[in-house]
Every structure is written in C-alpha cells, then in structure tokens.
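These are the structures, in structure tokens.
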Structure P
Amino acid sequence: MGKKESVWDYPRPPRLEKFPRELKVVFSGINIAHSHNGYRVLETSHPPVYYIPKEDVKTEFLKENNRTSLCEFKGVATYWDLIAGEKLVPNAAWSYEKPTSDFLSIAGYLAFYAEKMDACYVDGEKVTPQEGNFYGGWITRNIKGPFKGAPGTKNW
C-alpha cells in the first residue's frame with residue numbers, strides 16, 4: 001500500500017477518496033463483498049473507513065434494521081444485519097442512503113465493522129479493526145495512530 005500514513009495528518013472535516021484497490025469482506029466462509037470500486041473516508045484520529053458499492057456486495061445476506069445514527073459530516077446512517085445460515089450479526093454494516101452533499105459519492109455504499117467479520121482485507125492484507133464498537137475503521141500496516149475508539153479516547 002505504500003508509505004506510512006498518520007491518522008493525525010487526516011483532515012477534519014473528513015475527506016472522501018476514491019479507492020480503486022481491492023477490498024474484501026469474508027464471513028462464515030462467504031465472500032460477502034469484493035470490490036475495486038470503493039471509497040475511503042479519512043478523518044483526523046481515525047483509521048480509514050472503506051465504503052463498498054452494493055453491486056459488489058452479496059446483499060442477499062444483509063437486512064436493513066431500525067437503527068440509525070447521525071454523523072455531523074455525512075448525515076444519517078442506516079444499519080444492516082448480516083444473516084448467513086444460522087448466524088446473525090446485528091449492525092454488521094452501515095450506509096448513508098441520503099448523505100450530505102459532500103458525500104453523495106457514497107450514497108448507498110456499505111461499510112463493514114471488521115471486528116464482526118471473519119476477515120476484511122485491503123489489497124490482500126488482513127486488517128486490524130479499530131478499537132471500540134462505533135467507528136469501524138480498518139487498520140493496515142501503513143496506517144499509524146494513536147487511534148480514536150479505545151477506552152478513554154471518546155472526547156479527543
């Protein structure tokens with residue numbers, strides 16, 4: 001993936017970047033998502049969050065639920081449960097179906113919580129999930145922190 005990136009060099013408000021390299025999400029032996037058409041959102045103190053177009057996701061394993069949250073930059077998030085056989089993962093992914101104007105490019109794209117999947121990959125590298133249960137960033141060897149999300153970092 002190239003040179004090291006410090007999350008402290010990422011902007012606030014966040015920046016949206018096209019990400020044409022490989023993204024993959026695996027759960028219960030199923031390639032739930034595989035894309036070279038993603039985006040990543042870069043925000044100060046956060047590892048990148050990757051958004052994958054629905055056409056590159058096996059959406060038959062996803063079911064929209066009633067949970068929502070508000071991002072001051074992207075708008076209202078919709079959450080998705082993952083159902084594979086007998087396995088149910090609540091809030092496994094989220095999307096912005098009607099994002100703010102600066103994030104229209106990711107309308108309907110899905111982001112997955114790496115900690116809830118068997119594995120997520122960026123260019124073949126298995127990612128480390130961002131700590132905590134809210135932000136959902138993916139950490140690769142070229143991303144350096146410290147990262148928001150761990151206990152005690154809520155008000156950074």
Structure Q
Amino acid sequence: MALVRILVDGYSLLHNWPELAEGAARHSEAARDALVEMLTRYQDATGTPVTIFFDGSGPRRGKPKNQAAGTVEVLYSHAGQTADDLIERAAHRFQDYGEVLVVTDDYAERDTVSGFGGSVAGCNNFIRMIDDALANLQENLKNHNRAEQNRFNRQQK
C-alpha cells in the first residue's frame with residue numbers, strides 16, 4: 001500500500017541532521033526553514049504529502065514562510081500539548097485512508113504509533129530515504145535531459 005502521508009517530528013529530525021542548516025541552533029527559525037525546504041524537495045520528488053510537527057507556538061513574527069502551494073504542511077503544538085500528541089492523533093486519523101509513516105527517534109512515540117498499526121522510521125533512516133529519493137530524481141532528470149537533447153539533435157539533421 002502506498003503512503004498517504006509522512007508525519008515528521010521536526011525537532012527530532014533536526015537534532016539528527018547537523019549538516020542541515022550548519023551553524024544554526026537546532027530550535028532556530030533558520031533550522032526550521034531549512035528543514036521545510038528540504039522536505040518540500042522530498043515531497044516534490046516522491047509525491048507523498050509531508051507534515052512537520054514542532055513543539056511550541058510557532059513563528060513569532062508575521063506569517064509562516066510555508067504558505068505557498070506545494071510546500072509541506074507545518075504545525076506547531078499549543079500550550080498544554082506536544083508535537084507527539086498531534087502526531088499520534090494525526091497518525092490515528094489517517095489510518096482509514098492508508099499507510100502513514102511517522103518519523104521520529106522518540107521510542108515511546110514509535111511504540112505508540114506502531115501499537116495501533118502505524119509505520120515508523122528512525123530519523124537517520126529517513127535522512128537516507130531523502131538522500132536516495134533526491135539522488136534518484138537527479139539521475140532521472142539527467143537521463144530525461146539527455147534523451148531530449150538526443151531527440152532534438154536527430155530532428156535538426
């Protein structure tokens with residue numbers, strides 16, 4: 001069964017991906033923006049919608065930068081709840097529509113989600129999945145461009 005959505009514990013993934021937004025604090029707006037940008041690229045490459053969950057009340061100034069169509073969905077927990085609470089609720093609600101993948105290194109969260117039948121992935125495994133998907137996309141684009149260039153050259157003769 002194909003994935004209907006990927007639910008990401010944002011800070012868990014950021015803490016396991018030091019190369020992303022190097023030099024920026026893991027809870028900073030710059031780190032969150034870099035994660036949103038990378039997961040948008042992944043979503044574009046795979047076609048699977050992605051939602052990122054962060055603990056906290058969200059951006060402090062203005063509108064979030066992720067309002068453009070095609071970007072990942074970003075949700076922040078409110079006072080009295082955690083990102084884990086939101087992830088568990090979303091994973092449970094999406095079950096009726098197909099397989100959902102939860103990405104986190106929080107073992108309690110992973111046990112909870114897998115306990116009601118959800119799929120889970122550790123952050124390092126998911127980072128490898130992203131790298132593989134983006135490399136595959138690059139290779140497909142390279143092959144497509146080569147084929148189109150050859151087709152164009154044949155038409156010019």
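With distance in nm of label points 7 Å out along Cα→Cβ at positions 50 and 82 computed over the structures P, Q, the top value is the one for Q, the highest of the group.
A value of 0.40 was derived for FRET efficiency 1/(1 + (r/R0)^6) of positions 18 and 146 (r between Cβ atoms, R0 = 25 Å, to 0.05); which structure in P, Q was it taken from? Considering all the candidates, the number was obtained from P.
Once mean count of other Cβ atoms within 10 Å over residues 42-49 is evaluated on every structure in P, Q, the highest one turns out to be P. One of P, Q was used to compute helix-only ellipticity at 222 nm (-39500 (n - 2.57) for each DSSP H run of 4 or more, over all residues; to 500), and the answer was -16500. Which one was it? The structure behind it is Q. For the set P, Q, ranking by Rg/Rh (Cα atoms, Kirkwood Rh) places Q highest.
Here, each number is a calculation from the coordinates, and none is a lab measurement. Just so we're clear, the structure is a prediction, and the values are computed from it rather than from any experiment. Cβ atoms are built from the backbone, for glycine too; each structure is taken alone.
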